[in-house]
Structures are given as C-alpha cells and as structure tokens.
Structure I
Amino acid sequence: MRLYDNPAWYDEKRNIIHLPEEAQKKHKKRQLERTIHPLPSMFHYLLKDFWQARKSPLESTWKRIFRDGLYLQA
C-alpha cells in the first residue's frame, strides 16, 4: 500500500525500488536506505497497472469483510 502512495520510490530507468529512510517501519534496526533489486525485466508493466488500478482496501477493511462474511454476499 505504501508503494501505491509513493511511486517515486520506483526508478524505472534502473528498474529498482529505492526505499528512503522514512519508508522503513522498523524502529529497532534502521538502515539509512534500502534498494530492492534485481526486479524482473517486465516489472515496470506490472507497476503501471498497479498504479492505474483502484487502490485496494485497508487491512482492517479486509479483516471486517472476512469476519462478517461479507465476501459471501456477492
């Protein structure tokens, strides 16, 4: 979800995801930065679709849907 809100973390030219320090949630062990590579060569096509699609619900919403059986009411 955080990648959806921060498309600048993806460097299409180098085909990497670069996470700045503020992107990390762990408080005990903190790296200054983190780079995720290598990514598959077609990954940029998946990310374009990802960012153009509607944002998925929050985790709490998913839990409520499954807890209340709302997924069965389709």
Structure II
Amino acid sequence: MRIAIDVVIANCTMTLDELNRLQHSQLKPVNDFVQSEVLLKSGNELIATGILVKVDEQFYVSIDQVNTLE
C-alpha cells in the first residue's frame, strides 16, 4: 500500500490582517529552508522529522527521528 507523504519545509508568521489580505499569486517570504528541519506528514499524522539537504541540484531529506505509528 502506498500513502501520500507531505514534506513541510517552512513556516511563516503573519498578522490576522495580512492573512485576510492574501491573494492568488501573492508571494510570501520564508526563512532560508535549505539544511533546515522538515516534517514528514501523512494527513495530520507526523511520520518523521529530518533535515532538508541539497546535493548538487537535488533535494533530499535526511531522517532524524521516526515516530511510532499506531
């Protein structure tokens, strides 16, 4: 069985006013996420955490911790 995994690479904060003014195609800045912590999730379930690394021109996730799935 195959499941979809989301790799969450960045978070940003904004005020409620900024959130209310979001528009299609608008760009929001995030901190530099290369070699930063990432979350691997399936739906709302946290599967693992790791570090995003770039080798040559390819991105990879180096797994640090795997959560026990129930």
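For which of the structures I, II does the calculation of helix-only ellipticity at 222 nm (-39500 (n - 2.57) for each DSSP H run of 4 or more, over all residues; to 500) return -1500?
II
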Which of I, II yields 16, 35, 30, 17, 2 [P(r) over Cα pairs in 10 Å bins from 0, in percent, calculated] = I
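Any read-out appearing in this document is the output of simple, stated calculations on the displayed coordinates, not a laboratory observation. All figures in this text were calculated on a predicted structure; none of them were measured in a lab.
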